[in-house]
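Pasting the structures in now, so scroll down.
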Structure I
Amino acid sequence: MAKVLVLYYSTYGHIETMAGAIAEGARKAGAEVDVKRVPETVPLEIARKSHFKLDQAAPAASVGDLEHYDAIIIGTGTRFGRMSSQMAAFLDQAGGLWARGALNGKIGAAFTSTATQHGGQEMTLFSIIANLLHFGMMVVGLPYSHQGQMSMAEIVGGSPYGASTIAGGDGARQPSAIDLDGARHQGELVAKAAMKIFG
């Protein structure tokens, strides 16, 4: 059975919700799935004052965890068109894994959230994907088999590069049914790819 890690950073809970949907899709495909988050780097007092969602159920990951999975799906909110500093700081510690080629040939994927429709979702996905490729991983996106991403009837996330959602400037918008369907679909595709390669 393929082992999949959904690794995320979520400030206000939107990415946490998407991570749950990604994991649901991967489990539906028959994979063994763990959901973990990267450690918070913002001082606790500032995080509390800024109303960060600090009661997330997922355990904190360590860099050493990564090599024990066949597939890693990484999600984080956008920070000015790139991944959050928390996720970047975590991945920056993976030089030892890179040097050993510990992630070569594994499956990788990305998902994200922005405040606005044009807030840098695709750039953020590419910033994650660039890391995955440097680690030697094979990338699975979100193909148009998830047709919801083409909807013109409502604001939706999603692109060929990965699942996404739009939080709104005040964070009030939660992932829509279409956004969550896209996340489940991507999780399922990653798990199926991992199972074909790793059994």
Structure II
Amino acid sequence: MFKLVTLEDTIRIPPKTFGNPLKAVGHQQVKAKYEGMVNEELGHIIAVIDVKVSLVGKIIPGDGATYHKVNFSLLTYYPKIQEVVEGEVAEIADFGAFVRIGPVDALLHVSQLMDDFISYDEKQGVLIGKETKRRLTSGDQVRARVTAVSLGRAGSSRKIGITARQPFLGKLEWIEYKVQKIREAAEEKPSRQKTQKKGVPNE
């Protein structure tokens, strides 16, 4: 889930930047501190926007820099449990596929891909269903549901798990095919009912 979060902080304006536009310098300082960071509460911080720097700063004895309060917004991404997401398959492995959702890769394990026995063709980089013959490879678009999120602390492993073994989830082409079949069945049903009514004698 993408969010805009508003925060307040204090930044250091180095002496070498004195004379440059304060807003531009402030934006660079906030960007250097926050962008690309992963926070347990905020999630993945993608971008810093709308930075407002206080014109009044403070000086700390022994430090030639000035310190200014800033208000700014962060564009963040934090996947939520049960959230339905769409992304592109970035990599295929024998144990599953890594799907790029937002700025991160989520693991779609083979056990969560489809109701079928799945084999891995290493040469082609493809996961193939034995009975359905469905194929999943890099570049395919997938719709899935988030089942596990562990961003962890800085330096620790971060994991996101997803599943496609629920109705209307999986490779988008598979979903479109299923929807088309449902539409065709719905269109045939009224036609059969009309035929049956015509064949019933009047009481």
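None of the figures in this text is laboratory data; all of them are computed from the coordinates on show. Keep in mind that what you see is a predicted model, and the values were worked out from it rather than measured. Cβ atoms are built from the backbone, for glycine too; each structure is taken alone.
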Legend entry - Origin of the derived value -11000 (helix-only ellipticity at 222 nm (-39500 (n - 2.57) for each DSSP H run of 4 or more, over all residues; to 500); candidates I, II): I
Inset, instruction - Assuming 0.05 is FRET efficiency 1/(1 + (r/R0)^6) of positions 14 and 182 (r between Cβ atoms, R0 = 41 Å, to 0.05) as calculated from a single structure, say which of I, II it is. - result: II
Legend entry - When FRET efficiency 1/(1 + (r/R0)^6) of positions 54 and 158 (r between Cβ atoms, R0 = 25 Å, to 0.05) is computed for each of I, II, the largest belongs to: I
Inset, instruction - Looking at distance in nm of label points 7 Å out along Cα→Cβ at positions 30 and 94, point out which structure of I, II has the largest value. - result: II
Inset, instruction - Match the computed value 28 of relative contact order in percent (Cα under 8 Å, 6 or more apart) to one of the structures I, II, and report its label. - result: I
Inset, instruction - Taking 1.25 as the value of Rg/Rh (Cα atoms, Kirkwood Rh) derived from one of the structures shown (I, II), identify that structure. - result: II
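Taking percent of Cα pairs over 17 Å apart, for residues 22-101 alone as the quantity of interest, name the structure among I, II where it is greatest.
Biggest value here belongs to II.
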Inset, instruction - Looking at distance in nm of label points 7 Å out along Cα→Cβ at positions 118 and 174, point out which structure of I, II has the largest value. - result: I
